[in-house]
Structure formats: structure tokens, C-alpha cells
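Q: Below: a set of structures, written as C-alpha cells.
Please treat every number below as a calculation from the coordinates, not as lab data. What you see is a predicted model; the values in this text were computed from it and never measured. Cβ atoms are built from the backbone, for glycine too; each structure is taken alone.
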Structure I
Amino acid sequence: MLARIHETAQRYAQVLSGILKVDVGIADENLRYIAGTGPIREKLFRDLPGEMHIFRHVLESGQPQVIDLPKHHSLCQDCPSRSSCRETFEMCMPILAEGRAIGVIGLMCFTAQQREHILGSFPLSHQFLEQIAQFIALAAADDCERQQDRAVIALLEHVLDRLETGVMVLDERGEVSRLNATGRRVLALAQGRLLTGPVELTEAGEDLTGRTLYRMTWDGRNYTLQGRLYETGLPHYTRVLLYEEAALPGAGPPGAGSRRRMGAGRLLGRSRPVEELRQKIRRAANSPSPVLIRGEEGTEKLLVAQALHEESSRITEPFVAFGCASVPEELLEGELFGFAKGNSLGQKARPGRLEAADRGTLFLDEITRLSQPLQIRLLRALENRSFLRVGGDRPVRLSARLVFAAGPELEEALAQGRLRRDLFYKINIIPLELPPLRERRGDLRPMAQGFLKRYAAGLSREPNPVEDSFWQAVEGYSWPGNVWELQNVMESVSSLAPPRVPLTDQLLPEGMRALPAPPEEDCNLERLEAQAIRRALERCGGDKPKAARALGIGVATLYRKMKRYQLR
């Protein structure tokens, strides 16, 4: 708990040491120094069981302790470091949360001069140490609240990343506040850098389905996005854009593919199953036959479809991706086949996805969600290499290469008759089975390291060191959400871990931890907070900015807590 605020604790230690002219050490409940001055700075975040004898006693008892004659004090008799102890005086104070010690702060003297100085101002030093211990407890409580806020945000982002629609949130400066996983993939950012910096969005007419097109300019590049823009009026979440397709730099209208040849290099990992999949993609890329991609949720079927397109001679033609579950069933026929002029439904004449893909590639995900009539229409289109628009009588040539995708529900859909077997045989000419992460465990650590490095760069800092317990948990977990789950967890860990603090399994979701997680700590410090705030206000004569500085919190935070505790 205290390790997360080690930078704040270090500032308190330096201030206290500078005023009292002694060395200061602050340890967490694991008896590791998380802040300190003098020789203690060299021992931060290390296990020092032989040197923490008095700290352990204070932590377990929850009571302050003064060791006026080290080596001769009764508590020192069974200390493992007694013979080599260089201290001349030690004063320790527990850091309390709801009456429970969550750490210890100690004043340590190593010279006779320091000992005389601290004894000459003993009452003031003791009171000052007690006050600093309370400030650190308040800082830990504030951090706990922030952690809870971050956890809620992480949960919401986890939900957003499960959506099949790209979600981009812009703040009042036009910069991206949030971008979900689908949004990154649609913009071809899943394997590259994050979308940062100012973004310009302007309307650019309507798309093929009647929805608004938006021209987005970012980092000197232009995109055409298809979707809907919502104004929220909130300061940090001013506008929200929902979109499903995009024209990447150098391409045409929505549905047109990127001209950058990433191909099978889009796939992460170097295990044998991934290498075999890359070889199959390269061999199948230029065949006109349909492809059926099968795999569990999160195995990135869209990336495989893009790789097929980019490895083929169709790379300069459109790549259109469409989820069969992304629109209501009554709209699916028009979305796929388009509308002819004067159709009975009153829709404007426009092409569908089969036509928009032109001579490129059409990727149809969740093929089992199509109704029986649409399956028959699609089967006829594949057999005849042509189709009719809704309400039309003129055949439209089918020039696109079709790539289909389905999850583990495919066998059940066949058994229950929800997917026609004649259509299945037609689309399963080239089957591609995507291996789940649990079958390619050799890829887990390098992939996780890559994600951690990417998200650390997005936070403008070096990746955190990683302890063995973290890798044991990562490599021992089954990852039912596959690559998406791994990516999302690594992003959450990067966001929640303090800089430079080693990553352990305790930062992972509880179900992934290598060892049973300890009981959740009670972070409710209301009684302690109210007492400290009341005391600070009294000592500062009611001067709230001064009291806030004394407490080490902002004025706004002080007012909020005063309101909560009904203090005046």
C-alpha cells in the first residue's frame, strides 16, 4: 500500500531529516524500506530481515518505540544485527490506518552529535514524527481512492475493448482521451504506437450506408472514418466517435485497405503454431477461393484476414471488414447486397459490402449470425459470382475474394441447422485454425513484454522491472480471452503500477495470481482523516490553504474531505 506512494514518502523523509538533522527510514507492512535518507537510501525495496528488528516490533504492536541505548535496550537483546549495530538512538512511530499499522517511520541517529541533538528536542521531535506518520497515512488513503477510481476506469475500458465498434473519445483540446482496442485495430494501430496528439475531425459527406463520414487528420496523415459523432459537453470527454471502418493513409474511401505491406508480420509470436499459420497465410494469399478463419474470441481473426489481403496481389484494392452481428437482422441484407434504385423499402440506391469490396477482399465475421434466407442469397452469390441488389433486377458481378470467420460456436450452429451445410462446404475451401494462447505458451512472455514496453512508452517512462511471480502467473494462466485479454491486462498493469516499482503477481487480476491473494485491505481511514484535518485546521488558525499544505494535499481535496466529515 505504501509502496505506491514511495515518492511522496521520500519527500517527507527528506524534509524530516533536514529539520531534525537525523536520518529517516520509512518501511511498509512487508518491512521493506520504501523511503529513506543517508545509508538507508541504498536499501530501498530490499528484504532486510536482520535490520528491521525494532521496526517489526512497532509494526506488530502498533505502538511507538524509543531505543535510547541501542545494543543495551531489552528489545535489542535478540536482534540478529546487535553486534554490528552502529545506531546511537532510534525513535519509531507506526503509520496507522483504522487503528492497524500499515508501515513504520523511524528516526535513526548514527553519531553522538545526532543523539544529543534529538534528545535536546525530544518532545518536539516525537510530536513532529507523529504528525508526519499521520500525513503519510492520509497520502496513502488518497492514493487508495485514486486506485479505486483507476480500477473503475480500467473496468469501463475493459468493457469498451470488448465492443466490436471503434470508440474514440476526444477532450476539449481535440486530443484523444480514450481509444478502445477495436478502434486501434481499425486504424491499424494495434501493432504500432498509440494515437496521441491533437486530432482534427470534420464532416465529409455520407458513406455507402447513409451514415456520416468524418475526415480525421492526425500526425500529418488523413483517415476517413465511418460512424457517428456525439457531443457530450463534458470537459475531458467532449466528443465521442463510434466507428466501424476506416480508410487508412494512402487508401480510398471507407473499406479501402492500407497500402503498407505488413502481411503475415501482423501476427504476434514466434512459436511453431504461429509460424505454421504464417506459412499457410502466404500460401493461400493469392488463391481466389474462400477462406474460413476459425478461432476463439480474442485470437485476432481480423488481423489474419488483413494479413491474407496484404500478402496477396489485391493489396492495392479495398479491404472491407464487416461483422454480421454489428447491425440488426432486418438491415443485414441491404448492408451486404446494397439497394437498387426504386426499391420497395424506400431506401436510397447504394452499393453494399459485397460491391464495395470491388476486386479486393471482403471479411465477414460471425458468419453463423446470418439468417437462413441470407445464407441462401450468399451461397448463390458465391456459386454464380454475381448477385442482385435489394429491389434490383440487374446482376452485379462479385469480384471480391471472400474471407469468413467464426468462433467455437460453429460446430453447434451446424448441428442445430442454424448454419447451412452447403454454405459451410462452400466457404470452408481454405480453413485456417487460429491457435489459442494456451497452446502457444512460448509466446506469452515476449508478447507481454512487448505490450508492457509499448504502454510504458505511451506513459513516457521506462518499463517496470518484473519479478518471477509475475511471469509465473502470466505463464500459468489459461487466457480464455487470448491476445485481447493479454493486451488489456498488460495495459491495465502499466497504468496502475507506480514508476520503477517491480511488477508482481499482485498487480494482476485476482484469478490470475500465482498464489492466493491476501485479504483485501480496508482503506477506510475516515476517523483518522477527520482527526488529522481537524488538528491541522486548529494549528493553522483556520487557514485552509495553509492547512492543506501542512497535510500534503490540495486545497480542493481538503474542502471535499471537510464536506464529507462535516468540518468547518
Structure II
Amino acid sequence: MPRTRVGRFLGQFGLLLVTVFILLLTQQGHATTTNNLNFFKNYFLTGDYVVSGVGLRGTGTGGIATGTIHFTGDKVVPATADIMAAFLYWETVVTPNSGPGTAGAKFRDYDISALAVELNPNGTAPCWSSGGGAGGADGAHVMKSYRADVLQFLAQKHNGSGQPIGKRLVNDADLTANNLAPLNTVQLPDAGTGNAVPSTAGASLFILYRDPSKPLTGVVIYDGGYTMDQSHQSLTVNVQGFFQAANGDAAAKMTHIVGDGQANFSEQVVFNGGLLATNPFQGFDGPVSDPAWDTWTSPLFSVPTSGNPPPNATVDVNHGDFTPFDCLSWGAIIFSTPVLDTDRDGLLDVWESNSGLTNPDGQVLPDLPAMGANPNIQDIFVEIGSMTTTGYDTPLGQVTAHNHMPSDAVLNNIIMTFHNAAPRSGVPCVNFSGTPYCGINLHLDVGTNYSGTIPNANQCANPTSSNWKPGCGIVRPALARGGEAISETACVTTPTHPCEFPDYPGTVGWKSGVQFLRDQPLNYPNEASCVAAGALCQRRFDSNRFHIFKYGLFAHALAVARSDDPATPYDESHAPKAVSGVADGGTGGGAAPKG
């Protein structure tokens, strides 16, 4: 019978909201495309990732297969961690007449069909035969691989009043304890048993999280669609994007999202010529009736720490001497390794030492040396935006015209606070001309909103010199991208983002409200059209800064409710409370960049 096989900063003026980011950089050079798995994203954060999956093939009822992706056992997010990104992957065999593999697609009962990105638009040969090879597959059948950014649909922890507080949850135990049904359910097109299409092999959920107990780690995603069969008997991916491994210890790992593995066939997974596993793809994610899906994570292994070109990290999957051999269809490979950061500021040494770096799609990365970075001094780069208005009325009274961008004096004061930082445990002071320096070099990008003097690079090179001035902490306008003014507008309730303060423009929620403004499309009307446009979509915070810069927003008000005063004629619980600000600390931050 034929079968389918298938990313706390302190303000001193107004209200400061800061999102500290996982950031998105890659090694110098161009995108590596191997066997139709292409570089998608990479992240750098004190944290890690976890992936779990569920097999679905042949389980469809009424054209839709339903399954639950469980996060239990060794596949859980630590209790102290914050989730930064979430991507759902799946593979569906279709024909020109079967409809797309996105029809009816849902995650946690949310429709994700419009958000799904088809990773191999021309399709890939499916594993469509009675054996392990592709055999006489009908040419009309193709395997399509899909990815959807589902971060916004993850469950959120609630406070005692039943209001979401922004911390996203994915572990089965956490969802159950907080009464957050459903679990991580998926609904994807599947015609059911027999030789019928569409046929979805399975789905896997990638979760990236920040955990302060983890080392600074680079996480790289390659995705697309590739089938290893009788015509293509091996897979090779030259992994780029981790940039600079920290050491040679066995601390790296990778995950393969694969359809159609079988127990009675074999393959070898090799890293830099060393065998990691034999026959790891056996349909371990199920379903029981017809196992077809694997979310396999390797044992830990070592990565080279040096080399020019950058350190080699080659992943090979081959059949070795096994006959007959397995037919396998890849959707993604995820790779991670600790990376080198001598001064522990969250910025790789190579970024702080080299100009002219580009990411794999050719984007020029921020020139940190030109901005004053030093691999032996802790640097922090912050792009600042501010809210502004011409005035409006609220139930609490009239708000007059204003702009929340800090003055030169406030910016100077912030810079000097970091500059004069005391020695910190585990961070050695640096010797400049016999003078120890224990401070932090804060670099603020406020665009053209600084009217003071910015000294030249030579004057700013030695932070202990009398020539060094607070203006050394301002990113020169020629290199700046920040300083944008954001109009204070009233929020509008949507099914996924309830609005608690519709009568108070300029009120921003933490963390989702800050993330929305930071990632807001500027040349497309909504998120779905922005995602569909890919690299053409321009967001407020440039994607080539996501690894390097933090984002700070001086907003009008934070979306924290006041306590109602019964002596007043209005309900104050629907007015924002006056607070000084909130922020994330450490490396990484409040939310991941959009896909």
C-alpha cells in the first residue's frame, strides 16, 4: 500500500520601558544554501532552546489531524526562564488539487494559516512508496514544508485578577497548574488513512528561552525542504551564524526536524567527520498507527574555536553502507553552541573587534568599533525611541503637547552613571595608561536628538583620559538609527491583545506592548502582510541590530492599573498607574524579533 512519509536599564526622566534583546547576527560572509535547507535566523542570548513534536500522519478526521505537542521530561523550559521565540514547523504532502498544507491550520485554537510561510514553494520529492525509498513516487505529489511564528499565541501566565502578565508558558505542568487550556494543540490538514492527500507527517514546536544560569549561546536555525532518497543520497549543511565558539568543550547540540524515518532502515548523522548517531530517525514522535515524525536532538559535541574562514561546522547525513536505505524529509536543523565573550557584556569579541561584518543575507552589521566598542570593556548599546503628542483629553484631565525624549543633561547623567560603575565580581578592571577602569561604556543612539558635543574617536578611546566626555556615549548621527518619535495613540482591543486603557493614549503594556511598537511594520499595514513580505518588510527596530542593540522606549504611561478611589466619580482601576519604569536585565531580553 503506498503511503506518505513524509530575540534593568534605568531612566531618569519620564517613564522608561526597555526591552533587552536577544539579537540576530551571523558570521561574516554570505548565506549558505545546502541541499535546500537555508539559513533562517540566529540568536545570541544567555539561554538555550528546546523542541518537541507530534506525529500526525493518517490521523485526520474530516480533513484535519489534531495532536498535542507535549513539553515534559527533558523537553521543558526552566521555571526561571523567559520564552523569547516560538516557531511551529510541519510537513504536508500535497498535489495540485489537494489544497495547500496551510488549509485549516491552527495552533492552540488560533488560526495560523495566514501566518504560515511556505519554505519550499516548488515542493520537494515526497517519500511516497511502500518502502524506505522514494520508489515510483507519483510526480504530482510534492512535500511542502511550513513555518509559522506562534509566539503571540503561547499561553500567558495570569495574575490574581485574571489578567495576563506577559510571561509565556509552554510546559504541560505550567499550563495545567494555571488552568490555561488548551495545551499546545495543533490542527493541520490530513485526509486520514490510505493513499490520500493532503497528508501531514507531523509538527514540531521550537522554543527559544532566556535563562540567566546559562552561558552566552548562539542558536542557529536552518530550514526549508529537502528529501534524501534514491536520487539524493545524502544531506550536507555547512552551518554558519554561530560566529565564534567559546571553547572546545562538548557543549554544542543540534536538533533535526524530520519526516518519514523508519526503524528498519538506517542512516548516519555526522558532524565534522565524527559519527554522532546511527538511525536516529525512526518515527519516534508517532503516530502509533503509522510512525512518521522525528524531533531528534543530538548528544552534546565539540565545535572548533578558531579558523579562517570561520570555524567549520559541517553536518552530514548519509546512508553509509546500509542497504536498503531510508527516505527522509527535512524541515529544519537547529544548532547551538556557547560563544566567546571575554568581557561578559553579551557582545561577541569578534563583533567588538571587526568592522565591515555582514550577515548571511548581505546586511551590513552595525560597526561597533567605529561606535567605540572594546572587547575588553563592557559595552551596552541602546537605541532609544520616545513618545510624543500634540495633546488630548483623558478622564483624569487634559494632556498638553510634549515629547518624552530625554534632554542632553539627562542623557549625560545616564552615561556617567554607567561610566563611574564600581568594580563587579568576576569582571576585571582594565588598565588604561596605568589607570584602572571598572566602568561600563554605555552607547545611546538617539538619532539627531543630542545637541551637545560628541568628541572624536581618539578622544573617546581612553575612558580614563581627561579628554573623555559624556558625549562619547552618544552614537554619532552618521551611524545612528534611533531617536524616532512615536505618536501617543489609544489602543484598540483585538482577540489576542485586549486593551485595558482605551481612554489613555500613550499607555504601553509590558512586555507585549513594547514588543509591538519595537517590531511594528512601517511599510506594511499589518503583521501578516509584513511576514509574507519577508526581507521587504521594514520594522521600527532594524533586524541587523537585534543581536547588538537593546531597545529603550520613553513612553507616556505603563499599563498597570491604579486602585479605585470610591471618592472620585470615575473608576480609577481603568487608568494607568504612575510608575518609574520597567526593564529586563542580563543578556537577551523581553521578546524575540519577528519572523
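Q: State the single structure among I, II that was used to calculate percent of Cα pairs over 37 Å apart, giving 48. The partial results should precede the final answer.
A: On the way: I: 48; II: 37.
Structure of origin is I.
Q: I would also like to ask the following. Quick check for you: by mean count of other Cβ atoms within 10 Å over residues 84-91, which of I, II is greatest?
A: II
Q: Can you say which of I, II returns -11500 when helix-only ellipticity at 222 nm (-39500 (n - 2.57) for each DSSP H run of 4 or more, over all residues; to 500) is computed? Intermediate results must be reported in sequence, preceding the final value.
A: Working: I: -11500; II: -2000.
Clearly, the read-out refers to I.
Q: From I, II, which structure was percent of Cα pairs over 29 Å apart, for residues 140-451 alone = 57 calculated on?
A: The read-out comes from structure II.
Q: Same structure again: From I, II, which structure was distance in nm of label points 7 Å out along Cα→Cβ at positions 76 and 380 = 3.3 calculated on?
A: Details: I: 9.6; II: 3.3.
It was calculated from structure II.
Q: For the read-out distance in nm of label points 7 Å out along Cα→Cβ at positions 332 and 364, a value of 3.2 was computed from one structure; give its label from I, II. Write out the running numbers ahead of the final one.
A: Values: I: 0.9; II: 3.2.
The read-out comes from structure II.
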